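Engineer: In structure tokens below, several structures.
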Structure P
Amino acid sequence: MEKQRTKLTGILDTEMFGNDKTQYYFDIKKAKSDKHYLRITRRDQQEPERFRRTEIILFEDDLGFFVEAVSMLLGRFSSGNMGASC
């Protein structure tokens, strides 16, 4: 239980969604350097009481680029104009 409490330390704000088997967490945290970052976590239930976690961390300097890239990608998806834009 102590390990769980340690992982939750430093969360400034959070949102989550999911179902019984898979949950997604979006946490804004503060690093030791006083910079903020977004931690996106996916938690998959493997078996009762066992979970697999996958995380990505984006520091505040990169958040604007991340939001822009996701917005562009979803804009192309919603308009049916998908394809590599490299």
Structure Q
Amino acid sequence: MQTQTINISLPTPLLKQVDQLAKEEYSTRSDLIRQALLEKVRQRQEWKQIFASGRRAAQKLGIKSEEEVNQIVSEFRHGKKSS
């Protein structure tokens, strides 16, 4: 994998926490930050998939607004049938 070096600025207290965590995990600062960024990217991709799935489901059900979703959820929570 090709890599590229970047510079970032972190508040000193955060950098101390990063260094301590890296030490506890027998890792380097770079590896720890790389892993954190990969996890953030993965989470963002998962949320995009969840929202895309929700949009497709809403489209199939004819739901056109967030207000309609809120109404359906509210009715479900209160044991009412959705119209």
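Nothing in this text is a laboratory measurement; each read-out follows from the coordinates by a stated rule. Because the structure is predicted, anything quoted here is derived from the model rather than measured. Cβ atoms are built from the backbone, for glycine too; each structure is taken alone.
Engineer: Mean projected area of the Cα convex hull in nm² was computed and gave 7.9; which structure, P, Q, did it come from?
Structural biologist: So the calculation was done on P.
Engineer: Of structures P, Q, which gives 4.9 when distance in nm of label points 7 Å out along Cα→Cβ at positions 29 and 61 is computed from the coordinates? It would help to have the intermediate numbers written out before the result.
Structural biologist: Working: P: 1.9; Q: 4.9.
Checking each candidate, the match is Q.
Engineer: Have a look at P, Q and say which one yields -24000 for helix-only ellipticity at 222 nm (-39500 (n - 2.57) for each DSSP H run of 4 or more, over all residues; to 500), as calculated.
Structural biologist: The correct label is Q.
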